[in-house]
Structure 1
Amino acid sequence: MVSNIISAGIFGIGGYKISVECFLYSGLPSFDIVGLPGTSVRESRERVRAALRNC
């Protein structure tokens, strides 16, 4: 199952549009973030995992 949403990011006092795509299927659990540069990917991945765990 594929789902697409439009969201927003904040940079300073301005914002920008982002597209989020989620793909769900049976199998081993995995979680990937693409499109972010550098070490921010690792930090964002852990923050999202923590948020999903605490929902």
Structure 2
Amino acid sequence: GLSIEFILELFASGGTKEEILKTYPQLTAEAIEEAIRYAAQSVKNEILLDVKVTA
């Protein structure tokens, strides 16, 4: 199978769900959606700081 990280990288590089499903027919739309849900859940409690660096 394909890792969640790999599926997310496909999206990050501009792939659409339809393109990914066509290129990787072993995947299902549900598997892609589950990968996205897993990633969202894993960063749910992350604290993001907007830091500006001045030279």
Structure 3
Amino acid sequence: MLRYDNERGKGDHKHIDDIETPVTFVDLATLFADFHRDIETWRRAHGHTDDSR
């Protein structure tokens, strides 16, 4: 599972599998870049190396 979240009381953070990590919102471009980087990292870690989704 990969999810970015801004739950009230917790602030901005992301979930990667069972790990929750704080994130700092800078701007949308940075958010999109970080999210896409995390998608690729997650895919490689879970054995998804091609572009088929």
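None of the figures in this text is laboratory data; all of them are computed from the coordinates on show. Since this is a predicted model, take the numbers as computed values, not measurements.
Structure notes:
- With P(r) over Cα pairs in 5 Å bins from 0, in percent derived as 5, 18, 27, 24, 15, 8, 3, 0, matching label from 1, 2, 3: 3
- Structure responsible for -16000, with helix-only ellipticity at 222 nm (-39500 (n - 2.57) for each DSSP H run of 4 or more, over all residues; to 500) calculated and labels 1, 2, 3 on offer: 2
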